[in-house]
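Before anything else, here is the set of structures, which you'll find just below.
Any read-out appearing in this document is the output of simple, stated calculations on the displayed coordinates, not a laboratory observation. Everything numeric here is computed off the predicted structure, so don't read it as measured data. Cβ atoms are built from the backbone, for glycine too; each structure is taken alone.
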Structure 1
Amino acid sequence: MRVYVPLTLSGLAEAHRTGQLGPGPSVAYAVTPALREWYVSDDIEELEYAALNRAALASLRLLAVEPGAVRRRVVVAVDVPDRAAVADPDRGLDPSALGEVRLADPVPLAKAAAVHVDADDAEADVTAAADALGAADLGDDDAQFVVDGAEDHELLWFATQEIPHLVGPED
């Protein structure tokens, strides 16, 4: 199963240093039955793109609580056994949890298929979106418009061999 793990660049650097994503348990996003029902599509590529976008929003949430982080969303696409990614049936229809799965254990970074990261030119919009997220969650339409503006930036695709370049030199 392909899952999308939301991170920040500092989180990606940590994964690169340790060779694994998270200590576990961690949240990721995947094509779940609830996501299929919500998106009403049989096209697996469209569904995976929807899961990737859900992970990108979760990455934005990580940025909102990590003020010193570089303002670029990061999502790592990882292939895990189906049994490793578990959707919470009680949260399945919660709009904020669509596609959400839990990974109980750390995932070796070697299982990553690709990394998706914002381009440099997205930083201003991602910064504004991270700053507006709290107000958007409280129903502020103007703030939601700012948050949605980050989605205007497509995440770039990087091969896993490019991770050292993305995270910069190790200390």
Structure 2
Amino acid sequence: MTVQHDYTVALAWSDAAGTGSFGGYTRDHELIVPYKDVPLAASAPQWFRGDRTRYNSGELLLAAIASSHMARFLEIASQVGLVVVKYADEVVGTARLGSRGDGMVTRVTLRPTLTVQPGVHANAHEVARMHDRAQSMSIIRRSLNIPVDIEPGALTVLGQTA
């Protein structure tokens, strides 16, 4: 049996001056999601004349990958009895552009760090296995055709000294 989940996002852009010239229009826009109180302020990346203070599509892609991975990792941890009390990730993505401005994201690296309660799964080997399983279960990750590497950061087990 399969279950279907639908996602809806609306995008709104306007500029009274219009797109009369490549450099003359704003790249700023809003992303509106049902049941969210505040639209997400977005723009093109700075290198594409966007506003660096707004979220850009590359950052949102990385956030989606990291968030989906974390959700699956925490699910797996809860199932095996690993009590995670803190999870942080520093995600890096690389995009390559061609001479015509075409391109793609070529690699993403997740660098999650964890703080956990002591237990049988509270070790680097078990955590790495859970990250691998989370990768194989992540809806976002399974939808991509680019490498997503995991470079686990610090694992802090509460009550243990280094």
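Some values worked out for this structure:
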quantity: Which entry (1, 2) yields the derived value 17.8, 59 for Rg and Dmax of the Cα atoms in Å, for residues 5-100 alone; calculated: 2
quantity: Comparison of 1, 2 - label where mean count of other Cβ atoms within 10 Å over residues 37-44 is highest; calculated: 2
quantity: Label whose coordinates, when log10 I(q)/I(0) by the Debye sum over Cα atoms at q = 0.13, 0.17 Å⁻¹ is calculated, return -0.61, -1.06 (choices 1, 2); calculated: 1
quantity: Which of 1, 2 yields 1.13 [Rg/Rh (Cα atoms, Kirkwood Rh), for residues 61-132 alone, calculated]; calculated: 2
quantity: For helix-only ellipticity at 222 nm (-39500 (n - 2.57) for each DSSP H run of 4 or more, over all residues; to 500) computed as -8500, the structure of 1, 2 it came from; calculated: 2
quantity: Relative contact order in percent (Cα under 8 Å, 6 or more apart) derived as 29 - corresponding label from 1, 2; calculated: 1
quantity: Which entry (1, 2) yields the derived value 0.00 for FRET efficiency 1/(1 + (r/R0)^6) of positions 21 and 125 (r between Cβ atoms, R0 = 30 Å, to 0.05); calculated: 2
